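Presented below are the structures under discussion, each in the form of structure tokens.
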Structure P
Amino acid sequence: MTCDPPIRLGVAGLGRAFMLMLPSFENDPRVELAACAAPRESSRTAFVQRFGGAAYDSVEALCGDPTLDAIYIATPHQMHRTHATCAVMAGKHVLLDKPLCVTLEDGEAIAQAAERAGKIVIVGPSHSFDAPVLKARALIDSGSLGQVRMVHALNYTDFLYRPRRPEELMTSEGGGVIFSQGVHQIDIVRLLAGGMVSTVRATTGQWDDKRPTECAYSAHLTFAQGAFASLTYSGFAHFNSDEFCDWIGELGHDTDPTAYGKARKALQSVQTPQDEIRLKTERTFGASPDPAVPAHNEHFGTILVSCDGADLRLTPDGVWVYGHTQSDFLSTPLDAIPRKGVMESLVAAVRQSQSPIQDARWGLASLEVCHGILQSSEAGTDIRMHHQVPVRRTEERKNQI
């Protein structure tokens, strides 16, 4: 029996997103980090010293490397259209860090470019790839619980008070909590409720003149399949909803409850945008240590799913099933490969031409809900969706390019 050689992966962008994916890449022998592109020479040099391979000063040059099988795009949101279309036109499958992009026009262009090129764009990592989420989806798919009727999702974090570049505080550039964080919650809820959002009604909050973008939102979604959902998120850095998840953080690490206010305290030293950019740079590849190995699966706050036959409560360690007369806990043991769902999708795309649920069209549908939240808050009315796609089973996703 012969084994396939590792997938040769090029990385576009060596910032915080790459740092968070690094444990997954390094612990999966099916993938080889073979090349990079980044604007900072220091980051490129650190990459080559650690992994070898080639380093480029532009994403276009990286995409043109004929030795690569796929490209991981972890560049700023507003650059996604240019970089993703460049990659698929160069014959590469793409792992595109969420969100798909900022505008619906750019999202449609990415999807069409991938379809014309016959290449797969995986939009992730998203928390819809988390093992407890996939376990809950499998339970729903089994039919044993009946239909999904209602979903509740809630998360409170310090997202808006972590170090940010100026554009990360500009809604028009994809800044604020909705495009970077809301898309996680939207992806999860759409996956569990069938995918087809009909309407969005929402209110957003901008409560700090020094961080002039959305710090919070609450949304009500209706679905074509009959379900409805409530989504609430705050990145205002007061309450931490890890308290509801046994003090387990989003990335699967144990949270220290005594570190209250850490993000806001760190920002007190910031006097200028350049100071904040320096703090942001300290969290990137070549400037910070690797993330610690998590003890639990990742999560995105409290998720409750009401079905005909049971309520499901997702936790970092598994899924509670509350039936008519008894409750059971179905564990999701932590895999040796972090973010294994993302890695499985990448391998399936390259080796089998199999598209995941979270492809470009799925990413466009979730992006549409992000815009629906903003539009509904401004207009004070329901916003009807037009770009939604359903959850497809594995057999429906094979050879869909």
Structure Q
Amino acid sequence: MIDFRLDEEYEALRKTVEDFAHSEVAPVIGDFYQREEFPYEIVSKMAQMGLFGLPISEEFGGMGGDYFALCLALEELARVDSSVAITLEAGVSLGAMPIYRFGTQAQKETWLPALTAGEALGAFGLTEPGGGSDAGATRTRAVDDGGEWVINGSKSFITNSGTDITRLVTVTAVTGVMDNGRKEISAIIVPSGTPGFEVEKKYSKVGWNASDTHGLAFTDVRVPKENLVGERGRGYAQFLSILDEGRVAIAAVSVGLAQGCVDESVRYVSEREAFGHKIGTYQALQFKIADMEVRTHTARLAYYAAASKMLRGEPFKKEAAIAKLVASNAAMDNARDATQIFGGYGFMNEFPVGRFYRDAKILEIGEGTSEVQRMLIARHLGVA
């Protein structure tokens, strides 16, 4: 029997985060967004709710839940604001999960309690200035110098890398050459404040303006050899595994934004009048909102399906790519339509749809562009 209803535990979590998003985030996030300021108080409240530890076991201070629980929380947050949602997504998916999935027991005991409690944030340094989607073109290098790694290089567009509570960045670096002549890429933990590790000036971004994003520079940065995460030479493969999970999470963020566009549009057409009538009585707008709801519903089913296979331990790479592609398209299309429905008000930052429009585009780029998702899907169909 197929049943798409959430069980009581999932629904209770969803409702709790929904209430939090509307009562605590919605009233204040616009001001943070305008000031391009990281919302520490909101993040602290999210931490107190246990959101940063949702898919982490209780052994390391987590909630003992699963990745689908995280996705439900992300969707509800993104219905109100994507900056807050992506701070949680990156903090868990890219900050904590590499250590949780591949770290040693000592690494887990050292770093995870603070990360899962939301007292600290971690980041993942993969993308480089000349790399983009080609993560295999990594130029950052880590040289084995006795008991230490010496790291030199740079990273771009790294979320959660420069906040006051950022404690580490897990960095991919070339550590040698494999037998087949390809680069040996490994993942290494670099604690914040390590000499030679520079967090560059924050980016001036089109969207996600209340989230933290920086470039990173590494100049003769020395860390202990014990900071290697997982096996030497498996850093790229490990990240691809993390990225599959992350794509489901980004799909959930996208669905949240798409649903937020529907919510705001329904409210607006029920209040706004033109030519003597509520604009919701005009069929053109009814059809536009109906299409928006169809996109959102379809995208939600796609990420639910991917999450279902993930939780069962089945291969889900293709489903994650489908979910990410469908959901990010839905977010972008809904943001455009919602802005059109609001007219001039949709172009004003004081209205949520203005933020939604600015935030939607990056969802088609981050954690694998739409083109990369199509490549993955085609490959799994045997046509690439």
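FYI, it's all coordinate maths here, none of it is from the lab. Computed from a prediction, not measured in an experiment: that's the story for all the values here. Cβ atoms are built from the backbone, for glycine too; each structure is taken alone.
When distance in nm of label points 7 Å out along Cα→Cβ at positions 149 and 205 is worked out for each of P, Q, structure P gives the greatest result.
Here FRET efficiency 1/(1 + (r/R0)^6) of positions 181 and 197 (r between Cβ atoms, R0 = 35 Å, to 0.05) was derived from just one of the structures P, Q, and that gives 0.70; the source is Q. For relative contact order in percent (Cα under 8 Å, 6 or more apart), the highest value in the series P, Q is held by structure P. For Cα Rg over 2.2 N^0.38 Å, for residues 277-340 alone, the highest value in the series P, Q is held by structure P.
Looking at structures P, Q, which one was semi-axes √(5λ) of the Cα gyration tensor in Å calculated from, given that it came out as 36, 22, 20? Of the options listed, only Q reproduces it. Can you spot which of P, Q the value -9500 was calculated from, given it is helix-only ellipticity at 222 nm (-39500 (n - 2.57) for each DSSP H run of 4 or more, over all residues; to 500)? Traced to structure P.
To which of P, Q does the computed value 16.5 (mean count of other Cβ atoms within 10 Å over residues 101-108) belong? Comparing all candidates, it corresponds to Q.
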